[in-house]
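Values quoted throughout were computed directly from the atomic coordinates according to the rules given, and no laboratory measurement underlies them. Computed from a predicted structure; not experimentally measured.
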Structure P
Amino acid sequence: MSALVIVFCLGVFNFAAHKAVLESHHPMLAQVPWLFQPLGGRLSLIVEFAMLLGAMIMAAAGSVGWAWVYAFYSVLNGLSAWLIASGRV
């Protein structure tokens, strides 16, 4: 049960990081594939939700490995969001 709570908290972090990147209006966002450009890039939040949902389902089923994979993804996501939003990239 604790893995499920951790994955949920990481999901909140990932959504916040994703929204920060979308609101940064970084020039790199103009180069994303056409699939993610509708609704101002917010369609990509559906992909973020699908990843969170999958990780939560697997964590609820007892697969701690998926929680570790989602944690690793969250670290990479946070690092890339920080680099983009701060203008370092």
Structure Q
Amino acid sequence: MKRILVACGNGIATSTVVATKIRNYMEEKGEQVETTQTKLMEVPGKVQDYDLLVTTGEFDGQTNGVPYVKGMPLLTGIGADETLEEIYRVITN
């Protein structure tokens, strides 16, 4: 099972919304994923254990080679479909 780290400012509110949308979308596509929520500041110490990083805030830190997708469109709705497709492509390749 692929693992996705979802990060926001405090690791609670917006990351919960984004993680739920990702899990639901992946389920619809027949893919099972595990999502974990965290604070943006904790990403560098955790990201190496995941297959993908999705953030709702600005992140300029190291991802140790882990693919990174900006998840803000999943909150605003603008470009959400494209973002979910990008996440799907990363997870299934």
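Numerical summary
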quantity: Value 34, calculated as percent of Cα pairs over 21 Å apart, assigned to which of P, Q; calculated: P
quantity: For helix-only ellipticity at 222 nm (-39500 (n - 2.57) for each DSSP H run of 4 or more, over all residues; to 500) computed as -11500, the structure of P, Q it came from; calculated: Q
quantity: Structures P, Q, by relative contact order in percent (Cα under 8 Å, 6 or more apart): label with the highest value; calculated: P
